[in-house]
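Bear in mind that the values in this text are calculations on the coordinates, not laboratory data. This is a predicted model, so every value here is computed, not measured.
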Structure P
Amino acid sequence: MDETFFAGVDGGGTRTTLVLADADGRELARAEGPAGLVDPRHPERSAEVIAGLVREAVGGLGPGRVPDALCAGLAGVGNEAERVAVEEALAELGVAGRVRVASDGEIALEGAFGGGAGILLIAGTGSVAYGRAGDGRMERCGGWGMIVGDEGSGYALGREGLKAALRSVDGREPPTPLLARFLDTLGLEHAREIPPWAGRVEKADVAALAREVLEAAALGDAVSMRVVRAQAAELAGHVGALASRLAPWPGEVPVVFHGGVLQNELFASLVSGHLGDTGHTCRVRPPQADAVHGALAYARALVHS
């Protein structure tokens, strides 16, 4: 086996995946653990999760070995101070010869396009888009959080579905099956119980209601379909903004969809349709590789930089 090997880490809000690979990209070992999401109050905790996974994965390769380089793409790396804090903590723990910390979106973009140009549109619990131009410029659009952003996300679909259901109770919207769906799913008895429920739950709990909105829309509910169409248009707007900021493009703008909400066939088709309204010719395509392999590419680049 080549003595040189690398570690790539994809640390999301629910779990962390680490892969070790040799210089030719062959996977040597893999380990999974708890969320790698960075807590701004305790950024060192993410480093401890990663260090534990490195020890687990490297254990089978022989005693005393560490990766030549490690790149960790982590959710919640919102500013430079947090990124540097995790990077320094990893270096102190001696997890690898060289260490880099990036956002989870950066490594997903790298994996999706293999270092080439394109736009990665992410819609899960929240939403954000990352793009890279042909000249290497990188930009981000959205990702402003549930209070002032996250358009087109699971959270936005759930929130707007709740609002539409309650407007229907008032007579401001036509009748919709959304209310009955929500009450049944949440184990509530009356619409009056929805606002206090929404006020005490986590973002992910509201985002989970996107499934009900999407299912109701697919079954023909006009109120739900209006919600879904509006959020699809908002999400497509992320791509349009990035395509303009990263112009010029030599031809079609390559777009990759990522995240649980965009796995829904109806929603993905509506977002694809609205890409035609952006003023750019976009082509949706599958990713070349996943986020953890994007992190591996960054790790290899650390050694050769």
Structure Q
Amino acid sequence: MTSDTRLAFDHPEARAAADGQPSQPLDRISLRDHITTAEIGAFQQERGTTQRLRFNVVVEVTPPAAPLDDDVDKILSYDTITEAIEHELAAERLNLLETLSERVADRILWSPQAERVFVRIEKLDRGPGALGVEIARTRGQEAPAQGVDEDMPHPVVVHLSNTAIAAPELIALLDALERGNAPAILCVGHPDAAMPRATREMPQRRIDLLSLEMNAWILAARDRRCVVVGTRTELEWAMKHGQICVWAPSKIVLDAVDGAEADPRHPLALTAWFARLMQAEEILSVGGDVAASDIPARVLSIGEAP
């Protein structure tokens, strides 16, 4: 990227023009001053609130080899840029603009016409000025295109009541789940002990999530096969390797765009939300009840084989 300080704060179009001359001049399409709102940021005060983001994007594209004939299907559409932004903002809550800009650039570079992309993202509500990042990426630097992973198994999500967690029959249940055809992810509710109560919503949400995770560790103490995991990557690894795991919900819930639907105050509903997220084939509730869900669900008594 150019070291000319005159261009340091110029629009990405100027940066693109100044940053080298390819052997074959490339066409450019751009999106200027696209403003949207999102919840993003690593600081606690940025959680639970939205802020304005301004996007400026320039995409360098290979000139068409044949006449366009005024055919929109022969060009890289402006919608490719706006849809990349919307998709990444909707996928999960992020802490860093750097991560968001990388993902937007990757998604644009998956388009066959795109050769190089400049992405500038600025926060408009974090200070007296605009705080932002700018990156430039060239074809070949993007992450592999992400589609549906056909090899990813569909798990059985199992909600355990506190009575089931403490029951001697738990070991036999784990044995049966281990022998099953689908990987098992275990979910729990709150411990029986009284929880602290906060007077503000966000601290209470954290307390509720920590309460669920405390119970997850109580379950993990019952059997070594109950490995507590909290990230999508860990869950996918466990499923692919046939490992039983216990879901620690904090990270996934706090990073979820539809976090309002993931309410830790209601563990059964949270289990149903999680099962949808993981594209589970079934929900089993052992020693308890089930919440309404579009995923098949069964209630098992303690000691009943799944």
Structure R
Amino acid sequence: MTMTCPDWSQYDDGSAPGCEVEGGSEGWVPVDGVRGTLTRDAPLAKLVWFKCGGNADWLFEPADKDDLTRFLERLDNATPVMPLGLGSNLIVRDGGVPGVVIKLGKPFAEVAIRDDCVVECGAGAHGILVASTARDAGVAGLEFLRGIPGTVGGFVRMNGGAYGREVGDVLIDCDVVMTDGNLMRLTNKELRYSYRHSELPPGAVVISARFQGEPGDPETIGAEMERIAEARESSQPLRTKTGGSTFKNPPGAKAWELVDAAGCRGLTRGGAQVSEKHANFLINTGTATSADIEELGEDVRRRVYADSGVALEWEIQRVGRP
């Protein structure tokens, strides 16, 4: 039996045989092995840091790994699939996201210490949890994860990095569920990491990863984590609706310096603004649409190119329909 998103829509009232309604008419959960929550026309603004954007056609929150694999193997392979982590590096366009957005919850957020300073993490674990668990066990080398707002799945996909290190430096391998439901283990080498990029197949959902640490002193590790936290607090607009670093650093330069030199600090469009505190951050001042934010970013790119000849590349992911 193959399930497709278009077929699901005819059962909005929960009348499909063998189905039960969760959350009213917004979604239903098949009982033939799929146990997670499936929600139709699901708001995504509350799940992303910018707090704006459209809805997902469908939002699926799997109960566990087996639930996710069953769901994907039954899903029509023409249906777009987009994993969603903490939503910290993402613009969801105002027209919403087609297909299925997959959100991994608590069942995917465990962190455990294995032999030889290997840290095994669920893809839903936050960076601060990974770094803190490693610290408590005397495992060094993962302190930089304290400085990345996001989850392990996003780190692995984007080769997340901060303060001189990136995931490609510490990743051993990761487990992913492909769009056909097959479970695969991909090594660091197979992901072919480069700056803020991996060759993880589109739609593949990272469910866990293993990082290589090294023996260390918990107090020293903790002090480094505190240094990173203080550096972020002093230099970044953490208490605003933002998406983190907007543009990648070009070779031999820093994006924020180029943005600042082009006179873009404080620049606005609608309810969006280039942060006064850190010029490589865009913020939602309260009324911004996703279009405001993306158009402001494009305006910044044009001004930087006119000023310096450098074409900045987006670091923030932009997804969905305009």
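Work out the source of -9500 here, i.e. which of P, Q, R gives that when helix-only ellipticity at 222 nm (-39500 (n - 2.57) for each DSSP H run of 4 or more, over all residues; to 500) is computed. Label of the source structure: Q. When Cα Rg over 2.2 N^0.38 Å is calculated for each of structures P, Q, R, structure Q comes out greatest.
Supply the structure label, taken from P, Q, R, corresponding to Rg and Dmax of the Cα atoms in Å, for residues 86-157 alone with the calculated value 14.9, 44. Corresponding structure: P.
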